[in-house]
Structure I
């Protein structure tokens, strides 16, 4: 099993969520996050003044999937989130040792 953690633009979230649901993955953990990568924030204009925003709002998605489903999930997220501009986000993939469904006690892939 693997955990796919994606940090994406807020405006892409609904399209990603719908696309993942369409391919059979409606379950995920979603967190509002702030941060910056290579772009080092952004510049905003308000009432004639310029402000530097160090941290940009993003959405973090976490999905635990069987090993053989990882590439399908990654390609789905990339397809919906990619604009070609700086700040599109990142995807991290890490191994998951075990999963336990608290309600039933199921373990491993049966608990996903």
Structure II
């Protein structure tokens, strides 16, 4: 499963995993994919994804947030949303925490 492709196709925005070495012009979008591998008995065939989506900006753009949320809601992802001011960077960040979506791996 290509998380970046899913996010880009679903929102129309360019997403980067973890960080930018040289951040582009604002706004920019980062995702973090924390995974747990599990399954039944001796068959690890489920990947549990816990995603954090971060939207960085100087001026709030309601349409961007609506686009992200429309995508999340269309996929029925449950999420928490929080906005913070980053004093050192002089930027806002809106963070979406998606609590678990599952990917099943076919074995054999």
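Taken together, the values in this text are just the output of simple stated rules run on the coordinates, not laboratory data. None of the values given here were measured: they were computed from a predicted structure. Cβ atoms are built from the backbone, for glycine too; each structure is taken alone.
Taking distance in nm of label points 7 Å out along Cα→Cβ at positions 55 and 71 for each of I, II, which is largest? Kindly include the intermediate steps, with their values, before the conclusion.
Numbers: I: 3.7; II: 1.0.
Comparing I, II, the top value of distance in nm of label points 7 Å out along Cα→Cβ at positions 55 and 71 belongs to I.
Looking across I, II, the calculation of semi-axes √(5λ) of the Cα gyration tensor in Å that yields 32, 14, 12 traces back to I. Among the shown structures I, II, from which was the value 15.6 of mean count of other Cβ atoms within 10 Å over residues 15-22 calculated? Considering all the candidates, the number was obtained from I.
Figure out for me which of the structures I, II the number 25 belongs to, where relative contact order in percent (Cα under 8 Å, 6 or more apart) was derived from the coordinates. Present the calculation step by step, with values, prior to reporting the outcome.
Numbers: I: 41; II: 25.
Working through the options, I get structure II.
Where does the value 50, 21, 10 come from, among I, II, when Cα extents along the principal axes in Å, for residues 39-78 alone is the thing being computed? Label of the source structure: II.
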